[in-house]
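These notes open a run of structures that come right after.
We did not get these values from a lab; they are worked out from the coordinates using the rules stated. These numbers were taken from a predicted model, which means no experiment stands behind them. Cβ atoms are built from the backbone, for glycine too; each structure is taken alone.
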Structure P
Amino acid sequence: MNAKYAQHRLIIWFTRAWDVLGAVNIRAKILGIVLGLVILMGVAATIEVRLLLEQTLTSQTYERSVAIGRDLAARATDLVLMQDYYGLFRLLRDTQINNPDVRYAFIIDSEGTIVAHTFGRGFPVGLRDANTVTAQEHHRSILLTTDEGDIWDTAVPIFDGRAGIARVGLSLAARERTVTTVTGQLLLTTVMVAAIGITAAAFLTWILTRPILQLVELTKAVAQGDFSQRARRWANDEIGALTDAFNAMSDALAQAERERAEREQIRTQYVAQIITAQEEERKRIARELHDSTSQALTSLLIGLRSLADRYRLPDLKQQVDDLRGIVGQVLNDLHALARQLRPSVLDDLGLAAALQRYVADCRARSKLTIDLALIGLDNVRLMPVVETALYRIVQEALTNVIRHAHATTASVVIERRSDRVRAIIEDDGCGFDPDNIHGDGHLGLNGIRERAELLNGQLIIESAPGHGTTLYVEIPLPPTREGCDEPHSAG
């Protein structure tokens, strides 16, 4: 269990460390890698050279200590046998002068008495017993640690031990000085190499990251829809291949955008033609109803009046009056139907006036209280296809409210902005489930959605059973010069 927990914690730590390292930019990564390698190699080389140098100098100092001790023992043999203590003192002094690293030297006779030494203020306590050698040994060396540093203490028998022992203490201070000097030089070299490495790495990262950063900026421009950007090829390497791939992608996106624009233009023209054809057909039917059917009904009214005037029979007059009432109602309904098919005010005065008249007619024909708000449409005409679509959307929405919603109040808001127009139709009726509007009972809503989508717009429905309905329709507008009316025609 503990092993699994430790493994889990290790994975979490590694993930966090990777996230932190991954957030560092590539320049810092390359500089960090170069600097880390230089410092690591420099420190490793310094430590290795220092250890090797210490071992070598320690071994050399040991060999020098043995050689000086052997030489001192050989030259002191006659002096010890003749008990020439002054000569021994001069021999020890000359040995110390000729070898500056000799910290001390002294002679012990066969009785164990120190007969000569180089200490001016008394012999150190315990030094004599710190090292000794037997007659059978060539020499014996030990490393003494003192307040003045490490010392190789070498004892050599004089005249096979019969004349005493010669002791020499060789300081390792020179080794320490040499090691310190070499270590400082190595560290200085490491710093210089690190500076050169950082400079080279900075130049290298500049060469590597400059085209990458250029590609990043160009990618942002392409993401914003500017497909004219092209990257300059820096070298014939992987980054150069990436540059070629980016340029090829930009070319493909530009071509796709041109094709999309062409398709959109064709689609816009096609939609305009469809809506124009529909409205022309509505206008033709409305004109036929007004010019032909309406005149026929008017002639029928006149004929019925003539018939009533010619025959003064009470029963006949009552029947004629009833027929005249029916014909008059049909004529009124016919006029209303003609206006619904294609209101002339929409062509003559625009969307705002047409909606105001239509809402007034809806108020008159039903008991529904309808509020109308028109924002941004004062003295402004939209494109004919947009005006027609919005008029039909409001017409269909209010028709649904009157027929199916059982509402008492409704509101219509048309808001025009610089780049889009929004229509909001709301009622306090019975509501319905917006997820189930694909059946035959919701053809009006489906028609509203289709009209909005034909103009690249969208329909959003908010409703619930018993809580009313709100329709949000948003249609984008092409850019126009501020203060200028939209182009429009009688279609």
Structure Q
Amino acid sequence: MNDTMINLFYLVAALLFVWGIKGLTRPRTAVRGNRLAALGMLVAIIVTLLDQQVVSYGLVVAGLAIGTVIGVLMAVKVQMTAMPQMVAILNGLGGGASLGVAAASYFSMIYIGSGSAGALSTEAGLSDGTLILANASIMLAVLIGTVTFSGSAVAFGKLQELLPGQPIGFAGMKLINLALLVTSLIMAGLLVTDQAGVEAFAILVVLSLVLGVTLVMPIGGADMPVVIALLNSYSGIAAAAAGFILSNNVLIVSGALVGASGIILTQIMCVAMNRSLLNVLFGKMAEVGENTVDANEIYEGKVRSSSPDEVSLMLEDAKRVVIVPGFGLAMAQAQHAVRELADTLASRGVTVEFAIHPVAGRMPGHMNVLLAEAEVEYDAMKTMEQSNPNFSKADVAIVIGANDVTNPMAREDKGSPIYGMPILNVDHAKNVVVVKRSLSPGFAGLPNPLFAMDNTVMLFGDGKQAIMDLTAALHEAA
């Protein structure tokens, strides 16, 4: 197959990627979009395998077999609640793959050039400008791929609770990150202009590894959705750089798509979390001496516990109910129980909707996927902007495991770390029922004054069992 045909099929694959992403923007077309994107990847793989530049089909088949086994095991074994961790791993693997391609290309240049990458311009017939562009692509893939690899490893550790979820760092961490970045760029510049050798390449890899760790360590668990989106963008940019190294058009296009969409999603998450992109890049840590909030002062003598029977009485007279899912719902695998509760209420003529915060859970879209899995109607899933005006009209708001995204401190306490973060105005409902195991704080580590408000009752217990008991109480009262 000649280069023209290969590039033509790569163009078809790229168009399928674009159509697939467009389909993913709407719930009703998401499945079709996913299939189109998968078809595009299949076309790209087949065309690449037909390319005469493939050195060994044996290695390719072995890689496909190993990857398939790992992928199937992950798909079968990994629970939906662990999807953020898996995304972090996949981001890291993408960055690591780009690093591997870049390192292999660099050392190939060194060997061909008899110890000097610059000698490649004469021995391989490359112009100085082409060589600089090739070197720049390699160093960009090394820097971004390595940062993505180590940063994703830290994100995985925090999400899996192998590392503490709270910010880890010290005063001056941002300056150290800046110094690491500047030094890495200097090393990359020296390598691009062929003024340094293998030692500088090794230093660049080590500095990038450290930078990935120090970038993510100061970021707390509450900001992990932003980090995941950002690392996803990094992996796409690294892949695009690897595409330039390999002169592979479809890799350049797909990497650029992932990088651009990741940046857009990161910005959306930053707005939802009230974080600037600069804060995310260099870590946003609590200032030394910042006031802490005493949970006992907020909760003592004010929290009212309730039972499924009492809450069912409250729901019997309700005309409008808003359900707010959070990560606690995902942990309890309560999505099917919640859908049954919603169906029970709807059968009584109650208007039921689901209010979903952009960063509910640990990954963008996490709650939407869980509810779709339980066959909740897409039209019933409302964004924060759609839901907030309706809370004041709701007779009952049921919060299941959501903490930080419903915390009024974000609106009212200027000294709070989450001040300014857009939240769901759950406290504006006539009655609020919070389903939670305990009064433990969310990812931000803050108490929630919502739990102590006069219009709030707590339904303590496992989220799934509590909702099932509530649904049973409604059926008994019928």
Structure R
Amino acid sequence: MLLVTLSSAIASNQINWPSRATQDLYFIHDYVGANHPGMVNEEDPEFGSREFEAFRLALAQASDIRSYAGYFWLIERYRAHFNDLHMQISPTSKAPSIERRWPGFLTRMTADGTQRVVASEPGAKIPLNATLLSCDGVKAQTLAQTNVGSFTPSWFLKSQRLAMGYRLFIDEGNPFIRRPALCLFDVEGKELKVKLDWHSVSPDRMKQYISQAQRSFDQPTALHHLPDDSWWLSLPSFDSFASDDKLQHALTAVLKQFKAALPAIQHSKGLTIDLRGNYGGNSDWANQLATILWGEQGVTRLLQEETIDWRASSGVLEELRQRALYKGLPPPLREEMQDTAIAIAKARQHDQPLWNEPSKMEAHRHKVIPLRVPILLVTDESCLSACLDAVDLFRKAGAIQVGRETSADTFYMDNNFVFVPETPSHLTRISIPMKIYRHRFRGSNQPSRPLLAYQGDISSTQDVKAWVSLIRSVVTGLD
């Protein structure tokens, strides 16, 4: 292992990293310019200048890169500049691994912005729940902003700070930051100074500590009838497009079960849709659920004001053509991809930068859909993309959101995931939005905030269910 590590280090040192970083940056800059809908969006005229500024700053620092870690963080800073979680510029399988070091503990940012120790190795000098005050004279919040926020898209969002704050005490070779050396903590009202001992940790152990710091959890896609005569529908993911996908089978089965149970649900104390841990995927799943509840005309009225513009570019066209060939794609979705590809090809022939997708909705303005059953939505900071679409859809219909503030996204949506180009170095791949949402219920980078916020451990399903049971009558007025 030592010989392999030394050989990898020698090989890495022999690479001209400034040249490689510069070449890849030009490729990314050109690809974004040719394919991102923001570049031709008249309602966002500053997008191009923002991209160029991020590109210019990255180029200026490329000459200082001396390793893959430096290359990686240079690209991450460029990506963070967009403040768009759909801008995905990520390592390929060919990218070398980066050794992680830590001081024996991890912190997690709380809702009020403080950093508390939530994971530690045996014998750590700092007890769990200790509050970070400062490091090397720099206040905790400023340190997190500099060392983590500068490399994290949309750090201004509470959800991003909660989700990514754990990275403060993980050293991944970022040459653009200063690693903390001496930190001050508050331990039950007493100050504790600790000199940090940064050391290596195995990938498996680090994964466990990160999971602990993130409070990660898994829950099945399922429907349950609860003792309080309400129903609980868990939808932890919408990330399924293909009919041979395991999640596709789980979602199809639970929607079938939901439809069969609908008469009982409509006469129950209410329905809770649990979206905790849901990072999004295919928004059609939420539409199918809404259709079961309110029918196609009901969903039409909910979605009628939204319109979509696709970027009519070669990259988008290739993605749609390859997506139509995607194994296991349901026939209706395949036909939709093929029709969209044909329309974009025609738009390109006429030098049209955007293609407006014709609305399939009938005009039903100023009509309100009454709820047939009181609905609560449980969300956390994971909720993004298609999950946010689901929250928007059900809130329009009168559902009440509880739990935690969601993440947020811009009006740029639907990333390429089949045709994902690699940079010339083959170390990085690019997945960016292909279309623009117009007239959306929620603003750009605007999170969806709950009516009632949950202050406990949102990953504890048992506790969350008990909390929802207590507030149901208050929230829905069923008393």
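For which of P, Q, R does P(r) over Cα pairs in 10 Å bins from 0, in percent, calculated from the coordinates, equal 3, 11, 12, 9, 8, 8, 7, 6, 5, 5, 5, 6, 6, 4, 2, 1, 1, 0, 0? Derived from P, not from the others. Kindly point out which one of P, Q, R the value 13 was derived from, the read-out being relative contact order in percent (Cα under 8 Å, 6 or more apart). For relative contact order in percent (Cα under 8 Å, 6 or more apart), the value 13 is produced by structure Q.
Using the calculated result 17.4 for mean count of other Cβ atoms within 10 Å over residues 62-69, pick out the matching structure from P, Q, R. That value comes from structure R.
A value of 1.06 was derived for Rg/Rh (Cα atoms, Kirkwood Rh), for residues 198-373 alone; which structure in P, Q, R was it taken from?
Working: P: 1.50; Q: 1.12; R: 1.06.
Matching structure: R.
Of the structures labelled P, Q, R, which one yields 5.7 when distance in nm of label points 7 Å out along Cα→Cβ at positions 150 and 430 is computed from its coordinates? Value 5.7 for distance in nm of label points 7 Å out along Cα→Cβ at positions 150 and 430 corresponds to Q out of P, Q, R. State the single structure among P, Q, R that was used to calculate Cα extents along the principal axes in Å, for residues 70-189 alone, giving 55, 44, 20. Derived from Q, not from the others.
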